[in-house]
Structure I
Amino acid sequence: MLALSLSAMACAVGPDFKAPEVPVAPQWRVKDDPRIATQAAADTSWWKSFNDNTLNQLVELSYAQNLSLQQAGLKIVEARAQLGVATGKAFPQVQAAYGSATAQGLTEYQAAGLNLDRNFFDYQLGFDAVWEIDFWGKYRRGIQAEAASLLATVADYYTAIVALTAEVARTYATLRTYEVLSEQARANVGVQEEGLRIAESRFRNGATSELDVTQATALLESTRASIPDLETGVQQSKNALATLLSKPTGTFDEMLSSGGAKVIPKAPDKVAVSVPAEMLRRRPDIRGAELLAAAQCARIGVAKAELYPSFSLFGTIGLQANTTSSATNNLFSGDSLVYSVGPRITWPFFNYGRLKNGVRVQDARLQQLLVGYQDTVLKAQQEVEDALIGFVNSQTALGFEQNSVQAAQRSTELSLVQYREGAVDYQRVLDAQRSLLQEQNRLANVQSSVASNLIALYKALGGGWEISKGKPFVHEATQKEMSDRTSWGDLLSEPTGAEQDQNKSPAQR
């Protein structure tokens, strides 16, 4: 009771954490663009905005199967156990039962002087306890540090989900881009084969020289040569998706090949991004950076507490008996009871230089994390702004490029007709066909850029981690495997109240 009373009255040395202020713009630079909505909250299941069922399936499977994400979930379990260790230190630090049966031998002189048998047995049975009172808050600060570290691992888990969903979507968009480019190359092979057939026919009839045939052949073979590289890109993208979903390569080829035409994911007409302040509360990596700094701030208190005297209560109670020539004691008799109890004060003032430098080390680490937090916030704003301007400008370029492709297609048709009729030379046909393939490729790349910039925007906004709401951090199969090996209690499945708080949206928090 004395120890509990002293702990309650004690203070906690060290600073209390306060997140540093970081300047945040009130609005995004493209807030007036009709394609951007800042009034509405950003979409939590943003990948569904592409209206692509295959992409939706891939994201769901990646969340369920990705091994790196599973590792992030297991780090939460480890942090829970570390918090339990820190909490246990606030209770008696030494709690030990002991027992011994010792054979002892004395010299003839010792035995004669003490009137004992030279050889005898000593028996002991008892309990020791030492409780250092948390007068300066060392153990409370330790608990604060581990609690903040636990929440930081939860934030890291959500950050891993954000990165994973964005990478799955980006890789899928890359795959579809390669497929579209490959199909366009094959379609242009057909157009160029028709041009070559016309050139060969005119050459056989003496209407033109062999130059037209060789030029047509060169263009055709060049287009055919581009297809294997594009197919390589298709296969490598499929392999990357399989790895992201933690399955052997080729596992999802059938799923990726089904579903009709292969098209690059199309962005919605309007995208909701909310405001910068909302983004800061939503991004789990920013929350994680803040929590790591909070944990480090508490560790300064742990280090500072070492500078002050520590107050402990110690006690021993037990039974002791031995066999001697003068007496044979019964271990379990009242006469065998031994005990000692009392307070203890320890003050390592001779180590002040080392201890002070220990505090300085922890303080320097805190300052590093505070600067890192500020840097994370500023980079987050830049990522959103970069993705926004990239998305808006690529959308603008898309309209121009679609017009260019239509014109190039018409130009190719007209040049072939005129060449067949002898109105133009084959150079006009070559130029038109080259331009068509070039503009089609540019259109596909711009479409891919629109999708990639939108994916980058949603990632920068911190969206996607909400997919884990209401689900355990560790899969049930893994929980069973670990439980069969070690007694985990409820640490594998039951989130703490603070962890559940992390799972709420900024408005709910």
Structure II
Amino acid sequence: MAKQIVECIPNFSEARNPEIIQTIANSISIIPDVQILDQHSDLDHNRTVITFVGPKAAVEKAAFDSIKMAAQHIDLNHHTGEHPRIGATDVVPFVPISGITMEECIEMAHRVAKRVATELNIPVYLYEEAAQNPDRKNLENIRKGQYEGLKQEILTNPKRQPDYGPHQLGPAGATVIGARSPLIAFNVYLTTEDVEIAQKIAKTIRFSNGGLRFVKAMGVLVDGRAQVSMNLTNFRKTAIAQVVEMIRREALRYGVGVHHSELVGLIPQEAIDDAAIWYLQLDQFEKNQILENRLAELAVEQIAPASSEPTFLDQLASASPTPGGGSAAAYSGAMAAALVCMVGRVTLGKKKYAEVETLMLSIIDEAANLKNQLEECVQKDAAAFEGFMQARRLPKETPEQIATREEAITAASYQAALIPLEVAQTSHKVLHLALSALAKGNANAISDAATAAALCQASVTGAAHNIRINLIGLDDQEKAVSILGQIAQIEAQTQEITEKIPQLIKERSL
């Protein structure tokens, strides 16, 4: 499994006070497992962009803490700069890099947005893939009028009200939070101080005015030079070299040229490679012709195992007694939880299901946690069985050895019954979530929710079979009766819930 890496690139409305920037950066860097990759401040824009990465939970905390710190130190009423902005923390995108999906980044955006609105009393707008309103997918639509304009409109215009938080702006303004694919922040400086030329070129090249697809652009004055400031949202479909050449051609119309360009933050290696290939006209070029790429391939080939690891199903089908039925029961429950997550995610962002958005987010969070617990139980059940077999192999030559062996078998039997009991309890919780997803989730996914419920029932039944078998070796009848009573109750409740499924499917299919 790939290591979980999320990228976050918050933009702060401050660049002229190094102490404030350092304070914000420190609030990010002190979070364990979070690494700051880049920090870029522009004095004319009066804006700082910090790029950091880490696992999901750590990145969420770092994002929230930095927003909180910026709100404490930046007052938009006293802020000036070339770059449009509506907040002290203007925009916070989450980008999936490795081991995480776009859907998970969308959920991160919602969680952080709700927390910022609730705990910091800051209005939050959702954009890009996290947008609940199609008009807010594009950041420029949300920032229309900037802080000063939004401060008035948010009070009276329903279309400008936030997705979360109060309907008024304080000194920290509003924050835009979302999820998106990697983009390139790229600026081209012209050999002129006439900002109108940069503005005309930006209008020509940006997609919203009929220009290049996946290009957002504006013209500004920076360091006494006209600058075309851009975000390239899909460098694979609109290459960076193509953008530069179009700017160069348009600049010639006005008797100016390209002075230089700059990156804001990081750029994928692939984008640089593509630009080099384009300018050098290497039509027959292959990526493995780059020395470093070929060396990396050889390194991977040398350390790669001769054969891939067997899958769980391969292991289950082998002659080995582990993993066995108990692990399979846990795996069934984990699959059910994964399906519940899927139903929740295909419900999010749909206008028709806006009223159940909060419920779906809660269902997804809980189902994801339960899935992780059940995945752990797959291994724990196999380990418990191995422990039982080790107890059975203990010597029994003397009375002392016999007593020790019987004590070990009793303890191992009890543990071997507790794991499937945990599986049954956890899968029963998933079943309740599946029922909610079936009742309230996207109607196009009701069969998926119903399948999740069926897998939960199979998980509980399989776990019950394993419990009863494992308890045969348990001499402590009090413990055995307690466990048997608990599993019987779970089975009865499971049966009661699953009996409702056919009617619920019928009702939602009408």
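Coordinate-derived values only; no laboratory data. In this text, all values refer to a predicted model and were calculated from it rather than measured experimentally. Cβ atoms are built from the backbone, for glycine too; each structure is taken alone.
What the table below lists for this structure:
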{"read-out": "Origin of the value 2.0, where distance in nm of label points 7 Å out along Cα→Cβ at positions 273 and 377 was derived from one of I, II", "value": "I"}
{"read-out": "Comparison of I, II by relative contact order in percent (Cα under 8 Å, 6 or more apart) - largest value held by", "value": "I"}
{"read-out": "Among I, II, structure where helix-only ellipticity at 222 nm (-39500 (n - 2.57) for each DSSP H run of 4 or more, over all residues; to 500) as derived comes to -21000", "value": "I"}
{"read-out": "Top of I, II by Rg/Rh (Cα atoms, Kirkwood Rh), for residues 241-424 alone, largest first", "value": "I"}
{"read-out": "Among I, II, which structure scores highest (criterion: mean projected area of the Cα convex hull in nm²)", "value": "I"}
{"read-out": "At a computed 1.4 (distance in nm of label points 7 Å out along Cα→Cβ at positions 25 and 185), which of I, II", "value": "II"}
